[in-house]
Structure formats: C-alpha cells, structure tokens
1. Where does the value 2.5 come from, among P, Q, when distance in nm of label points 7 Å out along Cα→Cβ at positions 60 and 92 is the thing being computed?
2. Which one of P, Q has Rg and Dmax of the Cα atoms in Å, as calculated from the coordinates, equal to 23.1, 89?
3. Looking just at relative contact order in percent (Cα under 8 Å, 6 or more apart), which of the labels P, Q belongs to the structure with the highest value?
4. Out of P, Q, choose the structure whose coordinates give helix-only ellipticity at 222 nm (-39500 (n - 2.57) for each DSSP H run of 4 or more, over all residues; to 500) equal to -23500 when calculated.
5. Could you figure out which one of P, Q the value 3.3 for distance in nm of label points 7 Å out along Cα→Cβ at positions 28 and 140 was computed from?
6. Identify which of structures P, Q gives the largest calculated value of distance in nm of label points 7 Å out along Cα→Cβ at positions 100 and 132.
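Every number here is computed from the coordinates shown, using simple stated rules; none is lab data. The model shown is predicted, which means the values in this text are computed figures rather than measured ones. Cβ atoms are built from the backbone, for glycine too; each structure is taken alone.
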Structure P
Amino acid sequence: MTAASHEPKPVRSRRLAVLIPLLVFLALAALFFFRLGSGDPSKIPSALIGRPVPETTLPPIADLLRDGAPVPGIGPGDFSGAVSLVNVWASWCVPCHDEAPLLLKMSQDKRFRIVGINYKDQPDNARRFIGRYGNPFTAVGADGNGRASINWGVYGVPETFVIGRDGRIAFKLVGPITAENVEKALKPAIEKALAK
C-alpha cells in the first residue's frame, strides 16, 4: 500500500478542489495566449467584413469646423457611392494621438474620404484634439454612449474601417494606424476598394 492510499479523504478532496480550478485556469490561459496573445491584434477577424455598414445616425460634434464650415455628423446613407475610411477615436485615447498625423496625411488623397466616430468623448476635448492635430474628417459623429461603435464591432479605440462604394465593410484595422500598417494593410485595402 502506498502512503497516498492511507491519506484521509478530506485532504485528498481539498487537494482536488484546489487542483481542478488551477488546471482549468492554466488551460484557459494557454488558449488565450495562443489565440490572441501571440498574434498581431490588428489581425483580429471581423464578422462584419463583406457586410453593409451598420445603420448609423450620429450627431456632429458641436461647433467643430473644417475650412470654416461646420463638420456634419453621420447619417445612414453616408457610406454608399464613395470609398470611405472610418476611424473610431477619442481625445483620451493615447494611441489616437500617435495616429492623428498619419490620418491628416492620408486625408490629402481625395480619392476617398475619412469619417470619424468620436467614441465616448466630451465635445470640448474632441475639438481641442482636432485643433491640436488638424482635421482629417469630412464628417464626425459623436458616439457619446458608445452604442454605435458596438454595432460596428469595435473592441476599443482606435479602430479603422475601409468601406467600399457599395457601402460594405471591406477591411478592419484594430489598433492604431502606424506608418508600417498604412503601407502594408490600409493602402492596399483602399486601393482594392477603389478598383471595384
């Protein structure tokens, strides 16, 4: 007989009560690491790719101007007939500050338009952010409660979408726009949308 067989039952059941949750936790941690942690978060697939953009009606940011004219909000028909780059951003989002100059540079290409969804932000803060970096947006909708962003499948800010002329989501970038992913991901996705 082994020593373990002489162990009292309460000690064995306490060990099992600790061991089973620990094993389950380790298995889940390994699964999350290999599925999410080891890959590029910008490559998280979106179930919305190929589908029409969600019905979105968002008011403009109060008193936001571009070239002296008020910047409109977003309406349901805004995403058909032209290629659009939709950027979900907020003034409190640190990576949004990093990507703002790249968005402004991209806005110089008049073959597509850049639309903003301002996520859970205060109008004063959003205007200051735009005032600091410049306004790349032809329209910006204020998503004060975040519901519209949820409908777009947004995990967190910033996120960027390429919308085709047909009003369908062609590409999604999770995370900030960088010089590298502009060249490797966004420009090719925009060119592909423009070619259709």
Structure Q
Amino acid sequence: MAVQMHVDRDEAFEILVSVLAIALAMAFATNGLSIEPSRFIFLLAAFTITIGSGFVLHEMAHKYFAIKYGAKARFKAWPLGLAGGLALAILPQLLGWHAPLFIAPGAVYIYAMRNISRKENGIISIAGPAVNWALALIFFAMAVAFSSNQIIYGVASLGAMANMGLAMFNLLPIFPLDGSKVLAWDWRIWLAAFAVSFIGFSIFGF
C-alpha cells in the first residue's frame, strides 16, 4: 500500500521559516555580524543546501514512516527554539562573548490512533538519521567528483560533515532525541547506528 504524504500550506510555511532560521543562525555564527552581501547570500545558500536539506529530509523521513504505520504526523516549528538559536548566534558577538550555537527548529509530531510498538517507534526514529547518512554519502561523492573546484568541494564537504553530525546528535540516547527511542527498541541497532554516525562524522570531518 502506497504511503500518501501531504504537506499543507501552514506546515510548509513552518518548515520554510525553520530552514531560514537555521541558515541565518549558521551564517551569523560563521561570518560574524559584519555582513558583506555577496558572501552572506552565499553562506545562506550553502547552509540551506547542506544543513537545511538534511534537517527537512530528516523530519520528512519521520513523517513518512509514521504515516506508513497508520499514524498522522505533522511538522511543527518551535518559535522559542528558533528565536533562541538566532539569539545565540547574535547576542554573544554583540557582547564580545563566545558561546556554542544551538538551535531547536522543531519536530514532527505523531498522532497515533493506536499504540505504536517499540519496534515501529524505533524504525520511525532511525529513519531520520538514515536519511542523513544517505545525504552525507551524496555530498561526499560530490566533494570527490569536484575536488578541483574549491567552492563546490567546500560546500559538499560541509554537507557530508553536517549530515553525519546531525545523525550523530539525534542518535544520542537522550529523550526526546531519536536515539532514546531506537535504544528502547534494540540497543544493538542503536549502538551500530551511533557508531556509523560517529565514524562517518570523524571521516567526513576531513
């Protein structure tokens, strides 16, 4: 039976706002507050392509498998998480501080008409990191194929590292991250998945 995915206008808007907030926060954190238009636009595009795509496809993988198992699922942005991430990218620089960047854009909420089993919940949860692995490999292949082009190589390398980083972070065994649900399903699968992400992040860190 085919899985029918639907993203309504409000959900699409929340996804778009989340991706824009991620790209803006990363651009400010990377480039500082001295905004030179052409470089800033390039950074926004690079972070949207690499991290934005990883975030969106990660969440849509959760949604796909939730619907596959008979649940309803919808992405919801977290306004406080988005505002907090932008604040962490900007305020410390205004005050002359150094602070790690953390942004919590939102998540797919699952509304099940029946109890989702631990295995089903584990599969729904691991689907997101699995998509990040696939994207990391695609970006890595691009980096290898275009190694002579400094711009493409740099963006593709960032994409490979960022997606492995997203997978590794989300697989931490801390609720409500994906890792806690995969671990509750099968510790061996969680361990293997986390190891793949950790090793991949180490390798793709170049």
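1. Working: P: 2.5; Q: 3.2.
Computing distance in nm of label points 7 Å out along Cα→Cβ at positions 60 and 92 on every structure in P, Q gives 2.5 only for P.
2. Numbers: P: 23.1, 89; Q: 17.6, 56.
The read-out comes from structure P.
3. On the way: P: 26; Q: 20.
Biggest value here belongs to P.
4. Numbers: P: -10000; Q: -23500.
Considering all the candidates, the number was obtained from Q.
5. On the way: P: 4.0; Q: 3.3.
For distance in nm of label points 7 Å out along Cα→Cβ at positions 28 and 140, the value 3.3 is produced by structure Q.
6. Working: P: 0.5; Q: 1.4.
Answer by largest value of distance in nm of label points 7 Å out along Cα→Cβ at positions 100 and 132: Q.
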